[in-house]
Structure P
Amino acid sequence: MSEAALIFLLAVGGGCGALCRYLCGLAVMKKFPAPRIPVAMIVVNILGSFGLGLLYGNIDKEYFYNDALFVSLGLGFFGAFTTFSTFSVEAIQLVMDKKYQHVLFYLGISICGSVMGFLIGYYIS
């Protein structure tokens, strides 16, 4: 597949992932309108890590950066669906608000949950 085609697939996947992240975040925020920690980002990052684990477990690792499915879904969709930058902003906001127990819980559940989600997805596949 050409480099231009892979870049196009990356862009389409990224756009879809960003839109799904936004919509998923809104849905979670409706369920939890005033959480003590950013529940929406935890859910999005764990779901995205799980999905990436499923995908990664089902592709040929030797060619995955040239594989259309991995570029569009793995790098594009799941790369845009999950977000480390928003996670970082929300963690710093908790620190600035002096909610130290909340930030420790948020960091722990986000990191451990995302890694566990990936591993579960990977081993299921």
Structure Q
Amino acid sequence: MEQSIKKTNEVQTLLKFTYGLIPIAAGADKFTNLLTNWANYLNPSIKSAIPVSDHTFMCIVGVIEIIAGILVFINPQKGGLVVCVWLILIALDLIASGSYLDVAVRDLAMAIGAFSLSKLSGITNVQQ
């Protein structure tokens, strides 16, 4: 039983670093566009509806992602759910735009991992 708890904690730690660091890195990159031009991923209907520039909007998105990543480190059960919902919303936006469907599929797969982190964290909190 103790070995099982140890392995569960190891998996939880791996997921926590994955779903904590990736949103922080992606969020920070919204300010620099080193990885990609994030504004390209905006649904055209959103672009026309927002009252700020694409870059400003993506910076706001970046702040939200950084906060979500930090929340994963503070409270992986709640943070995992926040990241899960965020990734689902991004995927739905991409699907609605009809663009970057490959990224939408990856985001949905990542959402499952974030949800798994949340569920696993609920279990390990009870065991400790």
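General remarks:
- Highest-scoring label, criterion being relative contact order in percent (Cα under 8 Å, 6 or more apart), among P, Q: P
- Comparison of P, Q by FRET efficiency 1/(1 + (r/R0)^6) of positions 33 and 49 (r between Cβ atoms, R0 = 25 Å, to 0.05) - largest value held by: Q
- Ranking P, Q by distance in nm of label points 7 Å out along Cα→Cβ at positions 25 and 97, the structure that comes out highest: Q
- Parent structure of the calculated result -28000, given that helix-only ellipticity at 222 nm (-39500 (n - 2.57) for each DSSP H run of 4 or more, over all residues; to 500) is the read-out and P, Q the choices: Q
- Origin of the derived value 16.6 (mean count of other Cβ atoms within 10 Å over residues 17-24; candidates P, Q): P
Every read-out reported here was derived from the displayed coordinates using simple, explicitly stated rules and does not represent laboratory data. Predicted model, so just to flag it, every value in this text is computed and none were measured. Cβ atoms are built from the backbone, for glycine too; each structure is taken alone.
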